[in-house]
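Bear in mind these aren't lab numbers, they're just calculated from the coordinates by the rules spelled out. All values derive from a computational prediction rather than experimental measurement. Cβ atoms are built from the backbone, for glycine too; each structure is taken alone.
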Structure I
Amino acid sequence: MRCPFCGFDDSKVIDSRPKDGKIKRRRECFRCGERFTTFETVGNTLLMVLKKDGTYEIFDRNKLIKGIFSAIKKRPVTMAQVSAIADYVESYFANQLKSTASSGEIGMLVLSRLKEIDPVSYVRFASVYEDFTDVESFVALIRQLEDRGDSGEQETV
């Protein structure tokens, strides 16, 4: 870290603590001895989404939430749960250090969370994500849920 007083490139950290989602650090310059404060934040990389038609677009959290809301309409799923799903998707790709994700990967992550929260919302989201074109597709997915014992109503947290 460059000293703002003398421009020297090295300093030591005297104190470090979290503040407002950042890390506040008090530093001391090795050359001039002056102290200064820095704030450290995690840099978010831009996530690009590869769509089914082969085009790319910038990941849009609001678009993801809107899609989830379509699936949970009139279901016992809270805004906090929807937000947690979006957080999970974003952090998954950030932790993987990926800058590109397919819409299929994003859909699978959402489905895995919705399946735990509400089976009806899971089926609704899957019908759009999997592009169901007939009733048999719905029936097959519901049978899968029943075979696994996941079809019962679940309590809202």
Structure II
Amino acid sequence: MSIASRPAMPLPALLLGAGGLIPFVGLALLAAAGPVASHVYWLTALSYYGAVILAFVGALHWAYAVKRGAEGRSAWIQYGASVLPALLAWLSLLFPVWTALRLQALALLACHAFDRLMQHDDPVPPWFLRLRAVLSAVAALSLFAASVV
């Protein structure tokens, strides 16, 4: 497929996706550069946001499964993959904040890896995987960087 024949990334997906990175980057910067007294506050806020986004990313697979009418083994995999990130997000919040941030970073990267694997069975537009790659990388980097500050 040539670049010219690829469907363009919808502007709302690009802008809203990029906007969703603002809390990741902003809260990580506040935790790193803000007053020491509020360090844990910003880390906690970041971990809560990370948990919400992780649940959102997982829910995408529920929508894919519903839209394509997944059945049998495929349905178990896709519906299961949709709830696992939410469970991991909740579980991460039971740990100290530094651990939560690292778990969430790894889970976001794992979700993206799963998206790429699912591309063979349940294709999505190429722009979606490119966007998810950037969003996942920036979010995971923000979470991990904040966890080591």
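Of the structures labelled I, II, one was used to calculate distance in nm of label points 7 Å out along Cα→Cβ at positions 116 and 140, giving 0.8. Name it. Only one of I, II returns 0.8 for distance in nm of label points 7 Å out along Cα→Cβ at positions 116 and 140, namely II.
Once distance in nm of label points 7 Å out along Cα→Cβ at positions 28 and 92 is evaluated on every structure in I, II, the highest one turns out to be I. Of the structures labelled I, II, which one yields 1.53 when Cα Rg over 2.2 N^0.38 Å is computed from its coordinates? It must be structure I, since only it matches.
For the set I, II, ranking by relative contact order in percent (Cα under 8 Å, 6 or more apart) places II highest. Each of I, II could give helix-only ellipticity at 222 nm (-39500 (n - 2.57) for each DSSP H run of 4 or more, over all residues; to 500), but the derived value -27000 comes from II.
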